[in-house]
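Some structures are shown below for you to check.
Derivation of every value follows stated rules applied to the coordinates shown; laboratory data play no part. Keep in mind that what you see is a predicted model, and the values were worked out from it rather than measured.
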Structure I
């Protein structure tokens, strides 16, 4: 286990209080998903229009303002580059391995999940609960590595199920979030200030981003006529999210303590980041590109339910 100050104090009744408070903090996120299910089942609201709204309107604003407000630094570039690189290495490996067990297009969906997780909708409220401002900023920067993957190679993989390699490559440039990320980094590099109203706009869009993102889980489930679990796919996703990524994060931190590639401020945020369940955005992209949104919805539900117990336990075990 990674050494932290006062690590021995973790094993006391306060740890139980922390877990209890953390569970209370994330329960509302599950209730939002229930509301999404009710809206989909009884009001016939579909997931695809909501996914279009989050991908093409909400995400670009949230990413641009968040990045533009970050102080440009070596670590600010390197931290997301690390998670992006790890995702780029893991995705094709999982794609090739899973093709051995599936003749469908499901491996392309799995490749998307290799470099995405619910660090935003689900993880940010937990980060706000656990961390100081510096660590929260580090957590967000780490997450942008996944955002770049999701909106570049992730889009390529998910569209490859129905499109040629060239068409999939072109699809990357139709996602506005990639331009928002580049523009935000440009503002940060040039130290350009945003209007004071930007903070208010960011809070409003982040709230809408979280609510609609978690509602998509319920909306996706509401369209299912039968609750079918693709066992190989769901097991692969679960292992990727709750075993492979924590192991990668732990290994990187272990070596980073010796080589000092990035500041140790990023260590605990990276560990928390690695614990997140399958991304709700996977439902959005699956719906957008007609790539088994039902399978994605079920896998997101299962990993999100597991996270209710897994994340508090892992936080205590790892001393986050």
Structure II
């Protein structure tokens, strides 16, 4: 087959689309602007780079819809699931990966495929001929986003997303924190002890909420009206919705027992392993728009993180999307 499929964007969707098409005999060109043109969140030029969480969420294909999607992707010979399995980390019932080796492996498999080639450089307009898939994802460049907006007539084409901090494991005080997955999920001891847990008393929790609400935040530009993605709200936005919101959300204490024999925590901050070496842990559900100085001050109020060293602080960025049912 001499027909060529062009795919704009080498993220998760673009990478998987390229793999599936090439394995059906279609010649594929992946157009990727990185590393020449970067984004707020990306750090590398790899395909399938995970910029926020390193988790693909639940891998339970019998009781969870996301896990069922994982099963279907595996059944279809999906590259993303194959590489995720090869680079997975203990994460209880979730499928989490060592993000950098995962992305490097996806990239290596794609560029080694005889029917796939990569073209590096920014695509700034919608092509008028040929067969194309636009899979640029939420961090689409401004020029292409404007071209898509002009073509579709979409008005609400963006929301704000946030990134959670990553902590160096050896800076966590394990005389306070303990290792346990919620409800001891997982088939192995590594999976059942995949998370660091930092407990809070009632007084510590409310002091943390007060500091969170009072902290200096990143302000939007004048006239910016995009909302937030409800599935990844900044923790301070959740706290603004009610002082108990976090305690029934990412800081819920259920399914956890203080590994040091202390009383039942009023709230718990969980950290999930972020690399194979176990030297990095990300703060689960702690995506934030606090300014950097405020982040270190507020997060060091968490018991066990009082001396924490941060490999990455949180941040907020604009995500672009297509409202597909209206296009």
Structure III
């Protein structure tokens, strides 16, 4: 598949892929992650030119957004109707001068779920696609493990939110790969963005498909096993993070300077090395803190269980942007 994304975005995407490929090396060495087949699905990327690259593709893969569109077509509704309904309800409230409180947002989300997008949509697609019980169970088990890795990466590495069009399901093997994952860095401050209503994607349709047992069992255990593997001191994960994040932050600094000095028609000065080192150190510290919190199991309830509750909470889901499709 040819990918003609912008040069800066493609480089940011490739840095995350490079990091995940290196982390796979450590996951294969640890017993708990290896026996669970916890392995990031990373497509091969071949740059052809500055604006063009070849990306490995599985013909059997399908994005979550494609599944959503096909399911909406079957039940005879426009796939954009939930977003239209969302903004219509908000517009009606604003015209009355009523504030959009948390309760109102929850009511809008529940209304869309009850009248437009049922929480069984993904499950029905899987039952129709995998009519053999063995195939269905195997696909669901593999997707649970792969989604655990995607949730882990999104939360710990401070990656961009997982939109439905980024999430590709491989129908022939159950693997899951994410396209266009980038570090979620504030361009103005150059710091990792740690404020988001939900820590990762665990929406009602995904919860219904994986079941409560699948989420509280394999998914939670896989996230903890991955964190405990990468927190091993002999793996020196923080050294890899420093190298990757250094390139990321330097690229953001250069982009910001180019935009500021473009009007002045002057060459931007070099950013002092101390500033770059400080920003990289803070970013690595933020990632390491989250990694250590997932690996520790001191309280009666693990940190992962708390995050899972936050991710599936209606009060948090309703605060997400409708283009993220919180009902899916």
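Brief remarks follow.
- Answer label among I, II, III for the case where helix-only ellipticity at 222 nm (-39500 (n - 2.57) for each DSSP H run of 4 or more, over all residues; to 500), calculated from the coordinates, equals -22500: I
- Look at mean projected area of the Cα convex hull in nm², for residues 48-119 alone for each of I, II, III: the largest one is in III.
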